[in-house]
Structure P
Amino acid sequence: MASFVDRIRAGLAKTARQIRERLTDRGAATGGDASAAMPVAVDDTIEALEDALIGADVGLAATERILAAARDDRSGGSNRERVARQIERILSDVAIPPPSTVLPRVVLVVGVNGTGKTTTVGKLARLYQTDGHSVVICAADTFRAAAVEQLAVWSQRAGVDFIRAQSGADPAAVTFDALAAAKARGRDVVLVDTAGRLHTRANLMAELDKIRRIAAREVAGAPHEVLLVLDATVGQNGLVQAREFMAASGANGIALTKLDGTAKGGVAVAIAHDLRLPIRYVGVGEGIDDLLPFDAHAYVDALFAADRRPA
């Protein structure tokens, strides 16, 4: 299997390729035929880096901060190296919620439909299980039968417990049942897949608040993490969703999905800078092992990496 760093590189390949192309001076060495022009030099100026970051959806505010700090950086290295250091600093400075010492650990997974939320729950269960945890998945999205069936398949793949209810059942009641099952069976993580909520739907946000209240009543300090799933392919538009979910759900971490399918992977920097939310996980493929814990250093390295295939 490819190394962790190689998998991050592969996931960010489209974004990294766009950055390289914007930093590459394509000269007229082929007689002026632009279609045949070959890269002859790397433009490492601040202006070229600004264009590259904006193109990768880092966002204007974050880009301005990065470039200002890079200009003042006296640590040495090229402009690109100074920019990379500032990006890593922004990503690393966002606090990650400390792990709960109370068991079971309750994680609510929220987000609009279409972001890859349900599949992220299944992949997250696999990650926890690989780390030696026992997991219960709760299908609290009771109004989409297809979502429940999809989650049942992911639960089987991950080899974890699965709690579901009849279609249309009260999501908070299903959450209660999952927490009771986890305590009775001695499981130490409960992942709650909530319905895909549109931030304009007040009734659905009220339903989410009810789930939170039930969790807090049954397990001290729960939910211990509220993970917001965002689709990297929507770029800056995802920040609008994130702001609404922060206010309505108390989201305190991000799972950024479909990173391998976009050239807008710089949005991770915008999230950390504008929202002060940590990127907790990134999705780099469709397989059950294709959700990776986020690593700021590996991410920055991948953004500026040279072309190469993962091992």
Structure Q
Amino acid sequence: MNQGFVKKTVASIVSETSKIIIGKEQQLELIAAAVICEGHVLLEDLPGTGKTTLIRTLSLALGCDRRRIQFTPDLLPSDVVGTTVFNQKTSEFNTVLGPVNTNLLLADEINRAIPRTQAALLEAMEEHQVTIDGTTYRLPDPFFVLATQNPVEKDSTFPLPAAQLDRFFMKLSLGYPSQAEEITMLDRVGDGIPFGTVNCVTSPGDFAALREEVRSVRIADDMKAYIVSLVQQTRSNADLLFGASPRASRCLYQGSKALAAIAGRDYVIPEDIQRLFLPVMSHRIELSGQAGYRSVSTTGILEQILSSTPVPPAKESML
């Protein structure tokens, strides 16, 4: 196996995407880790912060087929997964797959669709397949969903249910750029976004090798115990209505191995897990009613769990 393939590939992806997305290298690395782990990403941020531009730029660097769905209240499940249509010439019903039949699906403003339409993505996100009129169709490999939502506007929106949120590997926010970053942004894209400058540095066929290298990363027993301890504390916290599912433990496990490979290591250290903890957990927990009255935040709870949990020595994790 080509050790270092993940590090080199992700560095190239981040470099190409950063031609247009300024100052977001840390978020780009996390998105790359999720994509390698066949995970889905929810970008929650204010309008105009570059969510949709990031996804389009990333698809160009990845060399993957990309399709976009603008989620609206009148969007139907068949508009997402596809449907069967009657062919008058052959007198047969033909299946027409929807825009979900792609490598990278941009689900733009996903919380504007009704829950029934949101749920149409569940099978695709979990099983990488869709079922239309009793027939199952496999989706292309790789397949991942990058969804956006605006946390401010509440009119004509439908909050994602817990089952839907749990399918997302992580939730990220780009945030506003610094003054220097915004000046650089104006220099590079102020007169128009030069998507043509972004080079393709990988292809769908490379993802099997990327996953294989990540699977070979070692993670010691004390690192696994650390992951489980962090997750289980969300389930016993009195300020939380419910904690994170076992899927969260699996995401921390896979994601920490991906971050280790991105850093050029073949073993996981505590910092890999800690870096992922908030992005992986923040959308999987919900505050209790009493905690809300006391102005307690989910971020504060997660940071407290992270700071109070004993950290295994990194040296032992290399054995």
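To which of P, Q does the computed value 2.6 (distance in nm of label points 7 Å out along Cα→Cβ at positions 47 and 287) belong? Derived from Q, not from the others. A value of -1.03, -1.18 for log10 I(q)/I(0) by the Debye sum over Cα atoms at q = 0.13, 0.14 Å⁻¹, calculated from one of P, Q, originates in structure Q.
Once relative contact order in percent (Cα under 8 Å, 6 or more apart) is calculated for all of P, Q, which comes out largest? Before the final figure, lay out the partial values.
Numbers: P: 28; Q: 22.
Largest calculated value belongs to P.
With Kirkwood radius over Cα pairs in Å, for residues 119-190 alone derived from the coordinates and found to be 12.0, which of P, Q does the value describe? Attributed to the structure labelled P. When volume of the Cα convex hull per residue in Å³, for residues 159-238 alone is computed for each of P, Q, the one that comes out at 132 is P.
Every read-out reported here was derived from the displayed coordinates using simple, explicitly stated rules and does not represent laboratory data. All values derive from a computational prediction rather than experimental measurement. Cβ atoms are built from the backbone, for glycine too; each structure is taken alone.
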